[in-house]
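Where a number appears in this text, it was derived from the coordinates with a stated rule and is not lab data. Computed from a predicted structure; not experimentally measured. Cβ atoms are built from the backbone, for glycine too; each structure is taken alone.
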Structure 1
Amino acid sequence: MSLSNGIFCISLDFEKFWGLHDVADPDEVSVNLMKVSDIIKRKLEIFEKKQIHATWATVGLLLDEKPLITYAYKRRINYENSDYSPYPFDENFKGINPSIFSGVDEVKQILNTEHQELASHSFSHLYAIEKGIDRPAFIEDIDDMTYALSKFNSQATSIVFPRNQVNEVWLELLNSAGYKAFRGNQQNSLWSNESYSKESLVKRGRRWSDAYFGKSKTQFSRLKDLQKINGMINIPATRFLRPVSAKKSLEKRKINKIKKEMELCAQEGYLYHLWWHPHNFAGEVETAFEQLNQILDQYQFLKEEYGFESLNMREISERAE
């Protein structure tokens, strides 16, 4: 057994519509996205009760109560694929429930809940390795996020790159703006850094299979071994908590796999970094919360048994320093 305690980290990619703007029409996803506010409130209550420290990586566009008015026609991002840019906003959005575009109320709740970190998921759900992104565009996105957070008297020190597109070129710029940590990818071929258009269906299918059948070898890290790249601590993801599927047998395998990996990390002093999107709970809300409670009950058992410790990304980066 390791002499150092293992660490349990949860990070959530809080996006609402801005994480889906280039792959779905708002009217197709609005029913599920309208559930996100209640889902987040419920999660925060559970996290507070069970003393879970979590990182909420939030898209900056959610931080404006009226983003469609504020940013509608004055911004551009010069992606080679123009669909990737949320600007300019579609006129058809005006008939959609505005709650799917804003997260102001949820962010206030996050900031008012103990042990929760408000982090960056970029301002515009920016894709860091897609063609067309250059240094001025990335700096502008950082500046927009800094300003948006300042309205909440907050400043991000951690970032989760949208679509897990980690671009080490931009880490120095982030560090200069006060960022200290990022969520890196799980170090195996299923999660290798790749642009969205080049990622094959086979690769995505293998990731799905791995959640239930463990075809890949999960890599674990200890706190002392976390890498610093261009001034930023890499806090690598361990596993994605997939949305609930229709088959109960698969769901049992998924949760058992997570619990076994958590136990190994607690015993051996590794970091276990679990992540998901709040909207992933919207399809099967009650089953998803049952699973979350199973995971958190496992954490509490491992805390008592092995000293497993819940830390958010900011706390991990501070500890690593």
Structure 2
Amino acid sequence: MSLNHPFPDTVRIIEVGARDGLQNTTKHVSPAVRAQLVNLLVDSGLTHIDTSSFVSPKRVPQMANADQVFANLNRKQNVVYSALTPNLKGMEMALAAGATEAAIFTSASEGFCQSNINCSIAESLKRFESVMELAQQHNIPVRGYVSCIDCCPYDGQTSPEQVASISHELYQMGCHEVSLGDTIGTGTPIRIKRVLEATSKRIPMAKLAAHYHDTYGQALANILASLEEGLAIIDSSVAGLGGCPYAPGASGNVATEDVVYMLQGMGIETGVNMDRLLIAANFICHELGIESRSAAGTALSLRNSFLKTATNNN
């Protein structure tokens, strides 16, 4: 059988559950539990963890005491422990905590930028200049996030050219990678391909990542469409945790278990051990008192439970 589209041999997964996945929970999660989640995720083979964010605890109380999360990590070599740093103070705190990568974020829509970080797109980019300067002084790589690449809850449809322009500005500032976020999950494969077509004219495809929410059940389809275009970096969240407090109706990120299951079924290497990933998922779901939002994770856990019961009965 021949495929019309060559897919990448390997895909790098950026695990965002410990930060993006937990920032919108209603239950308080202690720094020790958040650190344990990160440790379990690393044990599964994930090598790039969005660990926490150094933001105002008044604005995002779930991310309070981020320094304690970093202090409780069982650090491993060749693992990136990233921190979201919205301003210079956040960058200083991330450096003191020992983050090995920083992340900055803006939006492709003015309405979302104003709602999310209380400034215009231009003002947000200006604010990041001092963050980038400090990161460069300490030789810390910086990742850029662009929200609302398909649609904005306040401004409506986002043009691919706008996404490309904002992404290019982040890349020119020094971001080594730009993550394209379908924040409210409205994107469909053709629309996502149009965004990638426009953006990859300004930034190499190898420097772009997919950050797709599954609000409308389109995330895996959009990831497949992105793989067809040559993208090979995917953001995902264990157990499908997440959402956005400033995007009404936005449910969680695409589940890491679902992404890994699909990629493994396609013969694409991720380096992730599914059984160990399920341990991390079950741990955090138990702590939150919720069911996993991952279809593959739920099915595999039920199958494993059935097989264990059958074996014990024999």
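Quick notes on this one:
- When distance in nm of label points 7 Å out along Cα→Cβ at positions 239 and 279 is computed for each of 1, 2, the one that comes out at 1.6 is 2.
- Computed 2.2 for distance in nm of label points 7 Å out along Cα→Cβ at positions 223 and 287 - originating structure among 1, 2: 2
- Comparison of 1, 2 - label where relative contact order in percent (Cα under 8 Å, 6 or more apart) is highest: 1
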